[in-house]
Structure P
Amino acid sequence: MSSHSDGSTKAIFYALGANGGIAVAKFAASLYTGSGAMLAEAIHSLADCTNQVFLLIGLKEAKKPADEWHPMGYGRVVYFWAMMVALLLFFLGGAFSVMEGIKHFSHPEPLSNPVVALSVLGISVALEAFSLHGAMKEIRKIAQGKPFLRWFRETRQSELLVVAGEDIAALAGLSFAFIAVLLAVVTGNPVWDAVGSIAVGVLLMIVAVFIVREVKAMITGESAAPEVHDAIKSHIEARPEVEHVIHLITLQWGEQLMIAVQAKMRQQPSDAALVDAINAVEDSIQRTWPQAKWCFFEPDVVAGKD
């Protein structure tokens, strides 16, 4: 497995460990205090744990070798599991929290021991911050100095994108829940607790929509990241065998890359020499980008560049 995949796996285990402990604490606190916001957060953490298991399943399946029915392998299966995670985050995490908040809003109940709820939320913030720190550490290794939002839009690592999105939503949701419980204590009005549950749910659904949008683009078929696509084109045109690139297609296939090149080659003394020149260019591409498992090269004489 590549280092990128190793980094994603580390980030997932950071998140799974943090969310597992948080979910147990939140469920216990919600039962003890009767807090709707705390129950919403507990459901959120349980959904996150399930999400991380799905991502690990996706990474494992992506390693299966190519076969007769899947000649290009299973690399893109990670996109399917990432989409499942986003839908689970939306419906189980977000929609359930909103419904729970509406129920408590209609029939508000006083909190029995808000100190417990606030303590658990405070500890949860620390654990989620640890999880997000682990994800951001792995992101910084591969982002090449890009700002986070730009990396989020351009990354082709769906599993790391999902973990980062979940952690950010979790931290913001915990902040909402903490403020809601605190307001319920200070004002003596339990309606604030219900408002907090609804706010957490809406936040989760918004994050899920952003994740779905990005993963949808990956499932549809995206090129390599812009800087990788441009670097490949520059590399090809710098080769002495190539006059210029007419057209270049890169397709991200999970962690692997498919490259199709149409280029005008420099004059060669024979057909055999032309084949050798093409092979040399392909070998240089795959040495420079080992993830480029498939490289298809078509010599042509069409005028103009892409």
Structure Q
Amino acid sequence: MYSRWPLHLMFLPGAILLLVYHYVPTFGFIIAFQKFIPAKGILRSEWIGWDNFLYLLQLPNFRQVLWNTIFISFMKVVAGQIFPIIIALLLNEMRVKFIKRSVQTLIYLPHFLSWVILGGILIDILSPTKGIVNQILVFFGMEPIFFLGSPGLFPYVLVGTDLWKDFGFSTIVYLAALTAINPSLYEAAVMDGASRWKQTWHITLPGMAPVIILLATLSMGQILNAGFEQVFNLYSPAVYETGDIIDTLVYRMGLVQAQYGLATAVGLFKSIVSLLLISVSYFLAYRFANYRIF
């Protein structure tokens, strides 16, 4: 503790932010068990026990919203794991450093843009009348597609655009993991006559396994977080059937309809399920891959 006090001081600001914005607000979960009235506050609002949760389970659209959240999040997790690994492996094989670094920069840039900006860009690009994507389809004799207004296509548009925005970050992480692999392993494999594919399968992927397991374990905790900012900026009532998620439901109930207790109950339900999922994923990672965070 005393010999490494500079490191603890560097950790302190992050710990304070975590405490203030993540742990202190958990006191507000009491609202989930109350008929909360802002004028009375948390301590004086009427206690109603599990009524908010029972009402939540009886909502006609809650099961559909829960399914939408799980389906969209699961596709994002799978695509967000597989695609960056493939791109990282391809970039690792690239020998022209200028092209390699240029590609890294280009795929990483969207990560820094907010969904408010990207939402406006995507609405213009995917517009059924003026969007460049539909103009290309019309040029080849196809009918224009209303990507953001079609319930069947909207979840896949969310997954594709989320992948485009964030896969560059994961790719950089996997490229960093590749630098930790001992080059002598590849030299020994070449001496044994191993092809590039066998080197990738028996050396590269096992060397990346700890980072892959770490990101997969952390992503399981986000399985009920389908991306509020993205969905809020792209969805409309026309796609509520397949695009409405738990976070947008909480927004409409809590801020638009002022049902604070019910919205808090939804948020608490989401937090508990996420905790269980990340705990199970960590146990499986430890059980089958001997992975530990500490």
Structure R
Amino acid sequence: MRIFVTGASGWIGSAVVPELIEAGHQVVGLARSDASAAAITAAGAEVVRGTVDDLDLLRDAAAASDGVIHLAFKHDIAFSGDFQGAADADRRAVDVFGEALAGSDRPFVLASGLAGLAPGRVATERDMAGFDGSTVSIRATTAQEVLAFASRGIRSSVVRLSPTCHGEGDNGFMSTLVAIAREKGVSGYIGDGANRWPAVHRLDAAHLFRLAVERAPAGSVLHGVAEEGVAIRDVAEVIGRHLDVPVVSVAPEAAAGHFGWMAGFIGLGLPASSTLTRELLGWKPTHPSLLEDLDKGHYFHAPAAGA
């Protein structure tokens, strides 16, 4: 297939593109900068220059493709405080893809998340987030719109990713925890640290996106979860061992001062299952687990001078 991929040079996209090409697909990647364009070209894909705000360009690229994988999200403005603006831009892009693909039976795969899906229990693919105005539910409504595309003649699916998609080069939650431990001189967790996060290696996630665009049935919810839940205390212990710093419990009331912006996440229990995904698509994660990946040491390379 000729597959249009947004976010093609990002953390997940840079693994999805070679996964697709190695399987014999032709990839067209959206690039908003010269650096992104160079990375996409180097991976063996074609480049379309533009952003997720260029709606006419998105419409034309989708119409000229056999399928679309939408990975891009305006994380820069989201993390600067305008999550609603990022979510609105995402929704507009999704609407345009729906218009371009309607009635074609072509695949459309959306990247989404698992956080906050089923508080207090293990989330499954059958769970749907309610709308409460939170940032989690704002994105969830977009995912539900994509699932509804199935009634419009689109083979739509949503891949809900674990909060930590780990691997060498990761600049997400795990690398942030390492940086905090290095700065504070202790590796911390909140309370007893028994709360668990699901995890997936980014190469296993990339494989799931390929399976989704190739053969996920219309209206499928898929979970990019290799491990149902990894205790945050276990994560902290590996970090403490590699940095040779104490591993300590941080009181909930002191979390904001210690973890900064991560305080609202690090104490959450977010376990999730991927049983239905594995049964549906035969997906079998094969890459290192989160703790194995941390133990490989690449998260602990000292930052460059002046970094």
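Every number here is computed from the coordinates shown, using simple stated rules; none is lab data. In this text, all values refer to a predicted model and were calculated from it rather than measured experimentally. Cβ atoms are built from the backbone, for glycine too; each structure is taken alone.
Odds and ends about this structure:
- Each of the structures P, Q, R was assessed by Cα Rg over 2.2 N^0.38 Å, for residues 168-239 alone; the largest value belongs to P.
- If helix-only ellipticity at 222 nm (-39500 (n - 2.57) for each DSSP H run of 4 or more, over all residues; to 500) is computed and equals -20500, the structure in P, Q, R: Q
- Rg and Dmax of the Cα atoms in Å from the coordinates reads 24.6, 89; which among P, Q, R: P
- Source structure (of P, Q, R) for mean count of other Cβ atoms within 10 Å over residues 224-231, computed value 22.9: R
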